[in-house]
Structure P
Amino acid sequence: MELERFCRKGKLRGAALDVTDPEPLPKESGLWDIEGVAVTPHISGLSLAYIDRSLQILELNLNNLKTGKKLINIVDREKGY
């Protein structure tokens, strides 16, 4: 894996990984043992505030849509997100 090789050679000082391929990251993956690499489950978006914040954004966008203002958090497929 490129990331593992870069970290082991000192070309990358660290990484925080929320998404891996494959997912979940197998127990035998070398990424678990690299200093400076943090692997978290692919649920980091879930928090106690997640639902409240999502509903706030929805409410804001509905109001913006109603009043002709620009929406926030628009997906731009050409940019890849």
Structure Q
Amino acid sequence: MKAHTGRLKFDRPYDIWIEEALTQDSRIELLPLLPRIAIEAVQLSWDHPDPADRFIVATARVHGAPLMTSDARMHDSRLVCCVWS
């Protein structure tokens, strides 16, 4: 949504960027929305109403992965290790 509204800029159309990132960079993995992630998203002790942000944080937590984001609310939550400020 941020790319679609112009709040996030890419050097090429974002759909092409995403497809290339997923096929050309072996360090990037597309993770499915598992039932345990959905449950984790609901159970987060975080007063944040956006379900997409809750799914993102829950996914990182379930997979034990750092989250690459500049989102201050995610950083401030301390629910997950955030990289990129």
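We did not get these values from a lab; they are worked out from the coordinates using the rules stated. Quick caveat: nothing in here was measured; it's all calculated off a predicted structure. Cβ atoms are built from the backbone, for glycine too; each structure is taken alone.
With FRET efficiency 1/(1 + (r/R0)^6) of positions 40 and 72 (r between Cβ atoms, R0 = 25 Å, to 0.05) computed per structure, which member of P, Q shows the largest figure?
Q
Upon calculation of distance in nm of label points 7 Å out along Cα→Cβ at positions 32 and 48 from the atomic coordinates, which of the structures P, Q produces 3.0?
Computed on structure P.
Work out the source of -13500 here, i.e. which of P, Q gives that when helix-only ellipticity at 222 nm (-39500 (n - 2.57) for each DSSP H run of 4 or more, over all residues; to 500) is computed.
Among P, Q, the structure yielding -13500 for helix-only ellipticity at 222 nm (-39500 (n - 2.57) for each DSSP H run of 4 or more, over all residues; to 500) is Q.
Any idea which of P, Q comes out highest on mean projected area of the Cα convex hull in nm²?
Across P, Q, mean projected area of the Cα convex hull in nm² peaks for P.
Between P, Q, which one scores greatest on relative contact order in percent (Cα under 8 Å, 6 or more apart)?
Top value of relative contact order in percent (Cα under 8 Å, 6 or more apart) goes to structure P.
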